[in-house]
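These notes open a run of structures that come right after.
Values quoted throughout were computed directly from the atomic coordinates according to the rules given, and no laboratory measurement underlies them. None of these values were measured; they are calculated from a predicted model.
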Structure I
Amino acid sequence: MQHALIRPVQPQDNVQMAAIIQQVLKEFNANKPGTAYFDNSTHDVYNSFRNPAAGYWVISAQGHIWGGGGIYPTEGLPSGYCELVKLYLLPPARGRGWGRQLIAQCLQAAAQKGYTHVYLETMPELHTAIPLYERTGFTYLPAPLGQSGHYGCNVWMVKAL
């Protein structure tokens, strides 16, 4: 499983992406209230990201979806900010640089849409993701921005574009 394709999410990806998001959150014992595990949008990623100011991409190889990630203009964020959201990869997809590629896709799209900063929320349980965010230039914030509704997240980061 070497070559992977990053493409925009399609309606037929909804079931697979919801399963991936929930599986990964369970894997890290992060399937708790106030997280994407319980978001209604988790089960309809395609329609949740149809807003022209948003975008969501999946990474596929060998006919399977291995993960995805997106950007969203979360309510209450400062002007010029979007949020990096629902970035999840199945275990066999990790360590291949695919997470970094998904983040790069999201950052490039954010810049093309005119955003100046990308914000994210995560939690200590997702301990494999946090170093990836650090390596891609995200820095820590002392408090959350916007109104994501993810009160289960207590790590906040931002990257200037």
Structure II
Amino acid sequence: MTRIGFYSGSFDPVTLGHTDVIERACRLVDRLVIGIGVHPNKKPLFDAQARIDMLTSETGSIAKATGTDVAIVTFSNLAVDAAAEHEASVIFRGLRDGTDFDYEMQMAGMNGAMAPAIQTVFVAASPKVRHIAANLVRQIALMGGDVSPFVSAAVAKKLREKAER
């Protein structure tokens, strides 16, 4: 039986914190579906295709090293419904601190009520990436700051290009 996991987020942009969770989630499943949430009322810095491209580039070596099939999709419905559509039995959620834990516990409870067959697994962020938040990375980049401690060189380049426009 193939173990399928689902990890969702905006990934705007994909950070070292995201790839930390992805790498560790890949060690627990045979297939990891990464769901990029797209919502008509939100205005992301990067469009969906750019985020797909960044995630594809950032996760290729992780998939190879772990032997995990990684798929990247977009969704505009509830994450738990998207997980079910992709036959995931587990939803991975990254935790940076106690605030994340409180919110994610509520979300896990709601998801569990809607889809009892799908378990939520919390992945604590590694100490070296625990402080990284994509919204702060975006702000730093748009104000001309150095984001290299928080994202890969390729993503930093894309952020610089966006900031120059």
Structure III
Amino acid sequence: MPAFKLNSAPFWLCLIIVTSLVSGCGFKLQRNYSIPAELSTLHLSSADKYSELTRLLGDRLRVQRVEMVPASDDVPVLRLHSDSLERATLSLYPTGNVAEYELIYQVHFSVTLPEQEPQVFDTSIRRDYKDDPRTALAKSREMELLVKEMRIQAADRIVQTLASIGNH
């Protein structure tokens, strides 16, 4: 089978077709959100302004060129009401010890645009976590990393939600 040459018509035709198909299906690179102009400046409010989620969210908003400003009547407000981590048992060892958990990280937040009612949102991230009492130290470190990853994903979902607000 002959190889495509960069200056050949079939190469360029294939490249155009692939590009059209990928862009036509709505494909976007991850974390490439378009924050609406009405949210280009906002106030980020949190029950715990030093929490890891608040820090991660602030970082993500700065990357999206959202300016963080003090609260006022004419500035949209993103309020993080609560975040929680729950653990549910999925399976047990024959000895009765827990073998597997489901970690559930939930975030309750709202967005209030000037002179409008707050729009309330919830997001939930779930992960399975296998426990092994023989490797407790390694498993506790693994769980810390999982929770951090879940917070990162929650921050990304909040930014996605902000991007979708302008589309409604």
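Given a value of -14500 for helix-only ellipticity at 222 nm (-39500 (n - 2.57) for each DSSP H run of 4 or more, over all residues; to 500), point me to the structure among I, II, III it was derived from. Only one of I, II, III returns -14500 for helix-only ellipticity at 222 nm (-39500 (n - 2.57) for each DSSP H run of 4 or more, over all residues; to 500), namely II.
For mean projected area of the Cα convex hull in nm², the highest value in the series I, II, III is held by structure III.
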